1. Given structures I, II, which gives the highest value for relative contact order in percent (Cα under 8 Å, 6 or more apart)?
2. To test your reading of the models, identify which of I, II gives -0.50, -0.82, -1.07 for log10 I(q)/I(0) by the Debye sum over Cα atoms at q = 0.11, 0.14, 0.16 Å⁻¹ when calculated.
3. As an exercise: mean count of other Cβ atoms within 10 Å over residues 53-60, calculated from one structure in I, II, equals 15.8. Which structure is it?
4. Given a computed value of -0.64, -0.70, -0.94, -1.16 for log10 I(q)/I(0) by the Debye sum over Cα atoms at q = 0.15, 0.16, 0.21, 0.27 Å⁻¹, for residues 69-132 alone, which structure among I, II does it belong to?
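Laboratory data are not the source of any read-out in this text; all were calculated from the coordinates shown. In this text the structure is predicted, and so the values were computed from the model without any measurement. Cβ atoms are built from the backbone, for glycine too; each structure is taken alone.
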Structure I
Amino acid sequence: MPLTIRHANASDTPVIFKLIKALAVYEKMLDEVIATESSLHESLFIHKKAEVLLAEIDQKAIGFALYFENFSTFIGKPNMYLEDLYIDPKYRGHGYGKALLIKLASLAVERDYRRVDWSCLNWNDPAKTFYEKLGAKPMSTWTTYRLEGNALKALSHQQK
């Protein structure tokens with residue numbers, strides 16, 4: 001079955017949202033999804049905060065990559081941050097995830113980005129193996145931190 005990879009448009013919002021929920025189920029994080037189709041549509045297609053590539057077979061979405069531009073002060077140039085990469089489990093092992101990453105790499109080179117960064121859950125050994133086979137390397141010298149919820153609000157109200 002031939003794979004098609006294309007940029008998503010506003011009419012794809014329900015499909016993107018469905019794939020995000022499927023990813024959340026796979027990552028055992030469905031209870032953390034607070035996005036709605038409406039908020040997703042607004043963020044992606046009105047405010048253009050991120051972009052989405054859809055992977056399709058016979059016009060059926062089987063996966064996606066959601067990414068956005070970030071910036072490296074050391075490089076002095078923008079880069080790409082891959083927020084999510086997902087292929088429906090029924091379609092894994094056929095090179096579709098690799099095809100999405102090849103497309104992302106092509107976009108990064110075309111846009112003169114110097115790197116593509118992403119995070120991977122520590123328990124997701126199949127994903128880590130997949131990424132490393134493609135030449136990606138884990139950044140063991142960095143620890144990801146997150147400020148959210150009440151801690152974020154509390155810090156925003158502190159005085160200098």
Structure II
Amino acid sequence: MSVFHKKNIYLHSMDTIPVTKDTYAILVQELDALKKVDRPRILQDIAEARAQGDLSENFEYHAAKYQQGKIEARIQFLEDRVARSQVVEYDTANADRVLFGATVRVKDTKLNKEYEYTLVSPEGSDPMNGKISSVSPIGKALIGKQRGDKVEVQTPKSVISLEILGYK
């Protein structure tokens with residue numbers, strides 16, 4: 001069960017998954033599409049392939065059954081994620097440090113370049129649009145830090161040095 005501490009420090013157990021409102025909406029939308037569009041379509045494909053006769057050499061039937069397995073596995077995964085999701089909103093008015101959901105402006109001190117990252121769940125990660133997982137190396141390094149703090153992060157390519165310029 002998720003709780004908020006007076007200082008807005010997010011604590012969670014293994015049962016819940018912190019997500020942003022946007023990520024939650026995306027998960028629910030994908031689950032809905034799989035159940036209402038993809039599942040009925042694949043069931044129709046299976047029925048049509050079955051109507052062709054001998055199933056042992058029916059490529060369309062086996063391909064459709066394979067797709068059905070993938071769809072059902074994804075539905076199970078999403079149902080679990082949606083059921084365990086806890087929507088967390090970053091409280092900008094009372095924020096005294098970087099927490100899940102924050103949008104953080106940082107400066108790469110070696111390259112002298114500024115970046116902006118929003119810390120989201122792995123399911124909401126979209127690095128091309130500045131959304132990074134709070135459990136990624138950079139996300140982990142930023143969590144709990146304050147304006148002016150400097151962090152060094154080991155990435156797959158190198159060590160980067162970041163200074164926190166601000167967060168909201």
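1. II
2. Answer for the origin of the read-out: I.
3. I
4. II
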